[in-house]
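See the structures that follow.
None of the figures in this text is laboratory data; all of them are computed from the coordinates on show. Remember, it's a predicted structure, so these values are computed and weren't measured experimentally. Cβ atoms are built from the backbone, for glycine too; each structure is taken alone.
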Structure P
């Protein structure tokens, strides 16, 4: 879930979570499975976390959903057969651990970018440790959003009350392969506390195969801030863009951007809390869905990012 705190408190949280993290290059031939949840690595028994289970299944080309349906003996038979086949073509894996738990498995091409490195870059780039931030951090993903209240702008939605939106910067990363490191524009609608994430361009996303994310940190920040000015104009346009059938539009956008039927239903229910027949209301339904209790960090990011993708389609 989204929390509000300071950048300093985020640093403390990440430091605490990563206390027992370490990485190790493991010979493939030293890996053997008891089942999907447990294996032996270089003679020690290790628990396999869900994030690593998915990566292992993808790497060995065995559908994860199939493995989950198998009894443990068949899981071991499948995984051990294919890990032996993998050892014929690959010598090592780059493995990420949390104490005695396997977090992730990558090839030698992977270049780790840890959340603490991103936070260090933020401090080096003059982000205030005492500044207010919104954040969500779990075992698979890191999401920190920093509103800049000095750049607040107002939109006209036809309501009597003020409707102010605060621009800012969003930082997202996964140490276990869920997504690339991204620096993106963030918009915070004060009246309903909805958040929206808008990707500046493909140059603001950095796959974990190089160190470009850190090397280009300062320039990417400047680019994202500049791009957010364009997004402000799109908010104004979205308020004047009529939608004949809002629910049909929600369903169309959900399908276009890969939301499941269950996720689409959450967006529909969010729309009914603030109905309207403009693109602004459609976008607001997706971002409001990101506040649903119990969401993982990646689910929050997905709803808020989908809102941003829809905003990018708005044209005068």
Structure Q
């Protein structure tokens, strides 16, 4: 009995700590980071539900109310109503509109057939992929063959680029010595604009990596930043991003904004940020995919 009581006290303490993390502490300190990422609002709601189930009457009421409040908090912060965009509708666009697809491919072995099918269905003007697999350099010609009209490029450290409009590779490198980024310039939609694709390494501090991704936008108001940032949108490290950019799923997405794991809305690790010169017309999280534990992102933009 004593062990059970201590366990319940510990779980209640964990719930309170998790709420404080989400409300205020967040990832301000390196020691809190792991707990912050491991205790998103859905997990806190499940913890409260478990406490309600195993508690007696008074504790059950308290935990039940906590579960309802956390769930409402999560839905208000994460869910956006509206109809999902279908690929057939996504392919229809005006000449001055640009569409882009992003996805973490999770290191496929050989050519990624699901990615090819996704490209054919959604027909983006440009696409960026991280973790495309070790053999991707030998598969560029095959990707171009299966996707007529697209030119493929590969950046060492794992970024694959596909475009059916004029684009030029400008720069690539490491993020804080561990992550990866690549910058491209895109033509055909008014002035040339930069796209920075990034893969932030989860085993090292996020702040310097995220700051470098932001710096590679070069202060451009028409820059686009995409990638696996391995950092939830609630992180304090996106304060500078929010001051200068807009997140596509928050502005025009439907459903839950979280992109990981395997369709479950737990963490928003995959990001699509645009500068203020862009109007975000549509944004769609594509979650019913089997080849990766990440959802894909599709966005339609137009210059203001």
Structure R
């Protein structure tokens, strides 16, 4: 677990914010290219790459960035989202969390038979018709899109349960496995901002911008999401061939204009153990960053908007 002083962050940001962004993006790009190089070297025997991580870890942008690098290296790649393999909602009415609410984090919500069958078929070079999931109607449908992996083509599958053997089966021989999360703590004296709160900040912005959720609604889901991460995602991270810290040194400063007032409001009633007060303290003390400095291929664009990879 890496730690960085808030005072150090501020010093860098106030001195040269553009260089902070450039350095952070270059560091992440080097990590991605190292992984992509390994994927290329094992392309013949491991044509599948599985990318897992908790909510807000940056799976979508990372998958798309790896695809971009693999394509440029001569290995045409296809990125699939595990979200399209959810089973019809009518099958899942009894899957609830600790509060009796629908447990959207449970792997039991996935059509695991279809998912594993299609992964195996794609690895063998067989044609499959990909599904798509209508979240509004809670229905899985055929997309009409047929995918057949040709020689030297690769498949990337991203989703929170991608490393769970009960979901993707025994993929040790055919897949590269990547686990993403925020692994950096921001420290202020004796206090430390838990990495999960940085992911929460990411989700808060994305939920409001892309999913129409209020900050209160997103905060209300925090306990259930955390429970799901501890039960369904964290136990399988040891299966990863690569672990990647997706923290960007400048990101909370970029989020500050979007989040500060919302976090102030949430902090008025949030229990101390939620860490919201510490998140507020960090946001208040950090210098803001102009989002125009963030490149369009950045992982952070997945949350603040303007990404070439996501809406």
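Can you tell which of P, Q, R yields 2.7 when distance in nm of label points 7 Å out along Cα→Cβ at positions 50 and 138 is derived from it? The correct label is R.
Looking across P, Q, R, the calculation of mean projected area of the Cα convex hull in nm², for residues 130-289 alone that yields 9.7 traces back to Q. Given that distance in nm of label points 7 Å out along Cα→Cβ at positions 10 and 74, derived from a single structure, equals 4.5, which label among P, Q, R identifies that structure? This figure was derived from P. Match the computed value 3.7 of distance in nm of label points 7 Å out along Cα→Cβ at positions 2 and 26 to one of the structures P, Q, R, and report its label. So the calculation was done on P. Each of P, Q, R could give distance in nm of label points 7 Å out along Cα→Cβ at positions 218 and 234, but the derived value 3.7 comes from Q.
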